[in-house]
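Undergrad: Got some structures for you, see below.
What follows draws every value from the coordinates through simple rules; no lab data is involved. It should be emphasised that the depicted structure is a prediction, and the values quoted were computed from it without experimental measurement.
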Structure I
């Protein structure tokens, strides 16, 4: 069996981190699937989905690490070609990837106690993001 749904989320850009765990759990509950996998995938090339402990210190540490990996203040060839100033956002999203797969066990996401599903928007402006959630199983 398969069930698909979408989550539309307004974001602020610039490494905005949004906890979407409860919305993903709601879609899982709607699906009625008890055993299987759930895929959470953000559409677009300047955003990512991952897991982290959604706690202020961990979020700030993640943002600092991302800034060290793909800083905003350096030249990017993408910016030279398109003049949109978001080359850093494309690189960040490519490094963190657009989606994750989580096991579903007994109708629940198989997440650790302090593990939440988060959307990260790296673009250089606010956006409306669409996250596709697909559940496959029995």
Structure II
């Protein structure tokens, strides 16, 4: 996850919205941490599970990490103040975007993570699928 996060961060542009989807414990927060560090933040990156949102000024791009797992209703999303971060051209990393359905900006990037049992070993690997659901054809 860490290596992929660094490589993926190089693709991001200010204003990008990244949806991180996957089951509980599959590595969404680990991936978000790697991306945030790759964008230049050097401090402690904590999970926004209880506060729902954390902002990290990076040397490259500001990263805003949202974890909507504990969101009771999508109608609560406007209270988070996401628009302010969009105005700053920050990168938004949104875990559990389905919990904010209809209230979130559209994704520029969708990363889906799932467990992939490796029959050769007594461990589980991760499979990542990256897509551009609302990609602007003028952007790389």
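Undergrad: Consider the structures I, II: one of them gives 13, 41, 30, 13, 3, 0 for P(r) over Cα pairs in 10 Å bins from 0, in percent as calculated from the coordinates. Say which.
TA: Details: I: 13, 41, 30, 13, 3, 0; II: 12, 44, 34, 9, 1.
Attributed to the structure labelled I.
Undergrad: Moving on. Cα extents along the principal axes in Å, for residues 20-75 alone was computed and gave 47, 26, 16; which structure, I, II, did it come from? The partial results should precede the final answer.
TA: Values: I: 47, 26, 16; II: 34, 24, 16.
Structure I accounts for this read-out.
Undergrad: Now, a different point. Which of I, II yields -9000 for helix-only ellipticity at 222 nm (-39500 (n - 2.57) for each DSSP H run of 4 or more, over all residues; to 500), as computed? Mind dumping the intermediate values first?
TA: Working: I: -9000; II: -5000.
Source structure for this number: I.
Undergrad: Right, another one. Here Rg/Rh (Cα atoms, Kirkwood Rh), for residues 68-115 alone has been calculated and equals 0.96, so which of I, II was it run on?
TA: Details: I: 1.26; II: 0.96.
The value was obtained from structure II.
Undergrad: Tell me which structure, out of I, II, gives 54 once relative contact order in percent (Cα under 8 Å, 6 or more apart) is calculated.
TA: Values: I: 54; II: 28.
Answer for the origin of the read-out: I.
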